[in-house]
Structure I
Amino acid sequence: MNTVVLRQVVLVGSLMFGAAMAAAQEMPKESVLPLSLAQRATQAAIEACKKDGYRVSVSVVDRAGLLRAMGRADGAGPHTVDSSRKKAYTAASLRRATSELADLISRMPAMQALRDMNEQILMLGGGLPIEIGGEVVGGIGVGGAPGAHLDDACAEAGLDAIGAAPKVSAGK
């Protein structure tokens, strides 16, 4: 009698394991932006701006827009913290450079609603999606340089530091 019960337990366990394996195979697989890369991109962007005399804040978020790394250069304004985070969030969420999005809504008034999607969106240059291996894994945002094109250039330096796909032709 114990042998019969044991066989049933093994059979039920095998069926449950098989179902769990099938479910695991159906789960989507996503690349994750490692903390080490987020920190490296943040530091590289801060250093690029510092070299040119700009005191900025830099934020890196994952694909869901959640903060992975953040740095504020000595002397950077307090407002740059929020602007860098929102630019990173916008770039990751919409998967486009924030300068492109700002240009888009200025040319197409019907697209103005994009800026009101939620309180985290900021349509101002300085945010770039982080694309590695053909997949957007996050976003980087820079705030505080004297011009959106300069924020973009510093964000691009962050992408370069981690081998991410370039997003803008950075000219200073």
Structure II
Amino acid sequence: MKIRDIALIGILSATITTGKLALSFIPNVEIVTLLFIVYTVVFGIRRSLLTSVVFSTTEIFLYGFSTWLLGYYLVWPLLILSTYLIGRTMRSEYAYAIVGAIFGYAFGLLFAIVESFFYGLAYGWIYWLRGIPFDIIHGTSNFIIILTLYRPILNILTRLKEIHYRTLS
């Protein structure tokens, strides 16, 4: 891995962490999903996956270690992989907005599965049911945020990549 890749991954991870913290006062409204989608489209699956590992690890330092962290190590790479696979056939912000919405709606369910391994199936079931209103907010806000900000952020990052990162493939 080149030094500029390491620096890029650090910058991308810091941007995601900052974006998450900036919106943390609004329950389940975040730009992490949008940023991972755009980063996957612009910088590719490898750099995005590494960014998700750094971001998830950074979360330990901010919030401490718990079972939710294992969900982060699974959920964000799943989003990146989904974005990569969708991006092979479709490049529309509507397609990515739908992926983001589905991801937001399923977020609690995915975490409930992880929680079930530690605390039992009944706990996972209740965990998911209790969080459905937040998942609705999460999925709907993801859809709106991606439709609104995907294209401008994509254009900015694409230009910056062309100017400052010319040999990136």
Structure III
Amino acid sequence: MSKAIIKYIYHLPIFLLIQIYILNEILFASYINPYLYIIILIIMPNKIPTWFLLIYAFAFGLLIDIFSGNLGIHSTACLMIAIIKTSTSRITIPHNIIEDHDELIIQKIGAKSFILFSSILIFIHHSTLFILEHTTFNFQILIKIILSTVITSIIVSITQLFFYKA
């Protein structure tokens, strides 16, 4: 498992730079903002140590917060993903098709399971993020959550197809 931990540590600066310098600059119709960096948290194996997942999620979110200028919002949303990831995967992914240390990628778990699993986590992330960011919940925030979830889910799925091989 230490090789997996090192792999994710190496992926952190790559996705951090992509998010900060490219995706944070994209805002469609003032509602849609894609967050690709959460793909790393989504695909981590279920058997990765919980302590590593929680520290990694917090650190990754904190780095995004520091570069975005809003401390605490992304780190809280990433921690929400880390906390509910295992229980969500038990519900949405058939466990007889993956090994304990397999990444939860579309090629391993299937398109239907991956899209459902990732969409739930992305929805929870975006709900936490946007509600904390705006400190309120109304129809506009709900539209922003839904549209950003759909766009981020599409980007995550396309990224899976091109960059992650079984």
Practice task
Using the calculated result 10, 42, 38, 10, 1 for P(r) over Cα pairs in 10 Å bins from 0, in percent, pick out the matching structure from I, II, III.
Solution key: III
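Going by FRET efficiency 1/(1 + (r/R0)^6) of positions 108 and 140 (r between Cβ atoms, R0 = 25 Å, to 0.05), which of structures I, II, III comes out largest?
Of structures I, II, III, the maximum of FRET efficiency 1/(1 + (r/R0)^6) of positions 108 and 140 (r between Cβ atoms, R0 = 25 Å, to 0.05) occurs in II.
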Fill in the blank from the handout: Output -30000 (helix-only ellipticity at 222 nm (-39500 (n - 2.57) for each DSSP H run of 4 or more, over all residues; to 500), calculated) maps, among I, II, III, to structure II
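Each value in this text was obtained by applying a stated rule to the coordinates, not by laboratory testing. Everything numeric here is computed off the predicted structure, so don't read it as measured data. Cβ atoms are built from the backbone, for glycine too; each structure is taken alone.
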